[in-house]
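Trainee: Pasting the structures here.
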Structure I
Amino acid sequence: MGYTRCWMTTGNFYDAQTVKIIKKIIEIAKTDYDIKIKGYNGTGKPTVNTKQISLNGDKNNNLENETFFIENGVKTNFDFCKTARKPYDIVVNAIIQLLEEKDIIQNPRCGEGNNEKEAKELLQKAKKLAQNKLVLEAYDKDNDIYEALIEDYDINYLKNIIDIITNGKEPKMSQGEPVDWFLITNTHTGTPIEYFDMYEKTWKKYTTPKPPKPDLNMGKENL
């Protein structure tokens, strides 16, 4: 059968927070481990929502194998995914560990020599990040004013908001001054993660050069 992960599902439902953690697993796998997760056939985007989880490795680099698939709330006596020890196996493993914790999956098992430690570390990173809410803020450099726009757990959702706001127009602060930066800030640490430079029209990591660190207790008005 090749390298195979097996399990059974209880029929219990996973929730929206579980979805957020799985999305973080996929995000961190790419940024920290250079593992690209694709859709069911190794192309496109993975499906991760409150209906189902469906993903595979990257077919473009011959890193796909069998689809990992979980249907929410459906009980199975036996299910499996042959990963062939390809890199996406670490992601599959991390998700199985998470779903076992939540009593969605029971009796997971696999062959020898898998990356259990790496998967556990990946899961712990994802759980920590999923607990940290993010806030999207506008910043006026000349007047040193921050204005909170929206909070969410998903950084890509906040980036999409910027795409909408900046489409064909120059965003303004509430007092009419132009926005210099949009920042995505970790509400737990108060540290910006990334910022959108309105002059260069691009996202940048929060490194030098950078906007000042915002005070999350200042200027919390909506645009």
Structure II
Amino acid sequence: MSEFGWELRLSHEGRAGLILERAGRRIRFDPCTPAQSDDVVVLTGADPFSADRAVGVPSVVRAHRAVEVVTDIDGVRFEGVPYVPPPSENPLARLSAAAREPGDAARRWMARRRPDPTMVWQITFPSGERLVHLGHAFHNATDVGWAANIVTRFGEPRWLVVGAPFGHGDGVLQRVGAMDATHVLVTDLQTDIRRAAGRPTALVTPLVDRLESAGVSVMIFVSQSSVRFE
């Protein structure tokens, strides 16, 4: 039991921003509002503008190149493994989005000049409990050998945060069960970003329903929602 009255609370602040509240400092994945100086910020590469919201924050966990990262902060271990993101949409779809939102298209073009690598992050708390944030690592084109390695290294966490890449539900469905997590949170990390870019979006509810039918203990975790574990 922490000072908050719960062991862990996860909140989705919008875009790809997730907040972890527990005993100790807050941990924020990909903040979509300016981070505070005592936050621990973790960048997954899901939102190319999150780094701008962590400027001046002393504790930022990130990969500057597509290499593995291991670091400890306040007795919490952060382990990052790079992954290949889902394939880009076809050029016609990107041009159509740029025509609808030219300002955002220009910002995204600038972001591509300095992107953060896309990373899977495992957090090991002082208690030994683990949380794995997969981002969009599981998709239809995920390398089978790479996925098997992630299952071997990071399998059986207590909490598993799973992104639902647009159009890649089959790839998520095929692989999430193998992680054998106690709590699986299927998370919308891209609807706000895609909508701002004029791209099509989809609900994550159908994917959650399919995972439930496959016997996965799963819950939906969408923007502006929170869930707590006692």
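Trainee: State the single structure among I, II that was used to calculate Rg and Dmax of the Cα atoms in Å, giving 20.4, 65.
Mentor: Values: I: 20.4, 65; II: 16.9, 52.
Going label by label, the one that fits is I.
Trainee: Which of the displayed structures (I, II) returns the greatest value of distance in nm of label points 7 Å out along Cα→Cβ at positions 16 and 88 on calculation?
Mentor: Details: I: 2.8; II: 1.6.
Largest calculated value belongs to I.
Trainee: Suppose you compute Kirkwood radius over Cα pairs in Å, for residues 24-71 alone for every structure in I, II: which one lands on 10.9? Kindly include the intermediate steps, with their values, before the conclusion.
Mentor: Values: I: 10.6; II: 10.9.
Derived from the structure labelled II.
Trainee: Any idea which of I, II comes out highest on distance in nm of label points 7 Å out along Cα→Cβ at positions 64 and 136? It would help to have the intermediate numbers written out before the result.
Mentor: Working: I: 3.1; II: 2.6.
Structure I gives the largest value of distance in nm of label points 7 Å out along Cα→Cβ at positions 64 and 136 among I, II.
Trainee: Which one of I, II has distance in nm of label points 7 Å out along Cα→Cβ at positions 80 and 144, as calculated from the coordinates, equal to 3.0? Could you put the intermediate results ahead of the total?
Mentor: Details: I: 6.5; II: 3.0.
Structure II accounts for this read-out.
Trainee: In terms of FRET efficiency 1/(1 + (r/R0)^6) of positions 120 and 200 (r between Cβ atoms, R0 = 35 Å, to 0.05), which of structures I, II is highest? Write down the numbers at each step before the final one.
Mentor: Details: I: 0.35; II: 0.85.
Going through I, II one by one, FRET efficiency 1/(1 + (r/R0)^6) of positions 120 and 200 (r between Cβ atoms, R0 = 35 Å, to 0.05) peaks for structure II.
Trainee: Give the label, chosen from I, II, of the structure having the highest value of mean count of other Cβ atoms within 10 Å over residues 40-47.
Mentor: Values: I: 14.5; II: 24.5.
Across I, II, mean count of other Cβ atoms within 10 Å over residues 40-47 peaks for II.
Trainee: Still on this structure: Looking at structures I, II, which one was helix-only ellipticity at 222 nm (-39500 (n - 2.57) for each DSSP H run of 4 or more, over all residues; to 500) calculated from, given that it came out as -8500? Each step should come with its number before you reach the end.
Mentor: On the way: I: -8500; II: -6500.
Structure of origin is I.
Throughout, read-outs are computed from the coordinates displayed, never taken from laboratory work. This structure is a prediction, so every number in the text was calculated from the model and none was measured. Cβ atoms are built from the backbone, for glycine too; each structure is taken alone.
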